[in-house]
Structure I
Amino acid sequence: MDIVDEHRLRTRTTAVVLDWAAEREPPFRGEDKAGYGEAIVAAHIVADEARLTLHRWIDAARRADMSWSEIGEVLGISKQAAQQRFRALTTTDTSTAEAEVVRTGATAFNEMRILAEEGRRGHELTGVGILTLTFRTSDRQWEYCRRVGSGSDTARLKDAGWEHVASYLPFHYYKRAVG
């Protein structure tokens, strides 16, 4: 990628949050303290989605037999750094932090069963990824639902107590505490 392409991509990424601010009612102008919290959340969502997208591309590259050395080279980091940062994508190691549970092998066909099992165990969904569901332990039980599409029923779900967790095309994932 040359510098012109990089600049265009950065400009388009920045525009996502700027468009969000302009489309709010009333538009967020940054003239006072109000609204900065939501602006930070909007920027965080964009950054989080970019991180997930990077992981998806690296997983696809590994499945296409791209080596860790080649991945490190394109990212400007060492082979070892690339492995340490992204290896969790391609392994089934669930020995991460004690309070975090990562279930691998989740597909569109079995993930609702996995979500129900983990919810009964008191595991709160915190993220979705390539064949993975990530949870944190909690003192409550959880239930989950998944929707396809643009999320047009988000307001109805919110009114029913559902909280949006993540999106991983084409699905949107929601959670709510049981009881």
Structure II
Amino acid sequence: MSITVTTWSLEQTSPADLIPAKEPEGDVRVVRAEVPSPEFSRFLYTAVGGDIRWTDRLPLTYADWRERLERPGTETWVAYDRGTPAGYVELEAQENGAVEVVYFGLIPAFRGRRIGGHLLSLGTARAWDLATRWPDLAPTSRVWLHTCSEDGAHAMDNYLRRGFRLFDTKTAPEPEVATPGPWPGAGPV
């Protein structure tokens, strides 16, 4: 059985495009995960994407995860709410100064608390200055991402409010898959 999924690609072409969100209330911190950890990255991937059908990385081996995380210009930034992982943004440098926001999102229990706009703002700002941390990279000339009709209800609005602009739309059938987690009913308490 398949479902129809619309995928939107968005971009910023200047650091001036970024419109930062307000910082959320409380003890929310965004920290770079500097040690590549396949276990931690897979936890974030399944915890954030489980209820919205992220499945493309599930078949990867430990070595595959490690190889992806150790690529020059790949960074994972994690939002913590009072010390608990709340979500993440994964950046990946590409050719010609492009940086892709490969994955971005919040664990269901942390959605709706204004953490996502803050995390996206900081992640996008880090994408724009990625070459300062990776001297062999070309300076960032473009930050881009894609989102789809399976992502969270507020994803597209968050991207647009942060200054991303739509540059492509595609609709295609995709196989319907069972959600890998978190368990049904997980969400804000």
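Things worth noting here:
- Structures I, II were shown, and distance in nm of label points 7 Å out along Cα→Cβ at positions 18 and 34 at 2.5 was computed from I.
- Structure from which 13 was derived, relative contact order in percent (Cα under 8 Å, 6 or more apart), options I, II: I
- Among I, II, structure where distance in nm of label points 7 Å out along Cα→Cβ at positions 114 and 146 as derived comes to 3.3: II
- Looking at mean count of other Cβ atoms within 10 Å over residues 138-145 over structures I, II, structure II comes out largest.
- With helix-only ellipticity at 222 nm (-39500 (n - 2.57) for each DSSP H run of 4 or more, over all residues; to 500) derived as -6500, matching label from I, II: II
- Structure from which 15.9 was derived, mean count of other Cβ atoms within 10 Å over residues 10-17, options I, II: II
- Among I, II, structure where distance in nm of label points 7 Å out along Cα→Cβ at positions 26 and 162 as derived comes to 2.0: II
- Calculating volume of the Cα convex hull per residue in Å³ for structures I, II picks out I as the one with the greatest value.
Each value in this text was obtained by applying a stated rule to the coordinates, not by laboratory testing. Predicted, not measured: the structure shown is a model, and the values here were computed from it. Cβ atoms are built from the backbone, for glycine too; each structure is taken alone.
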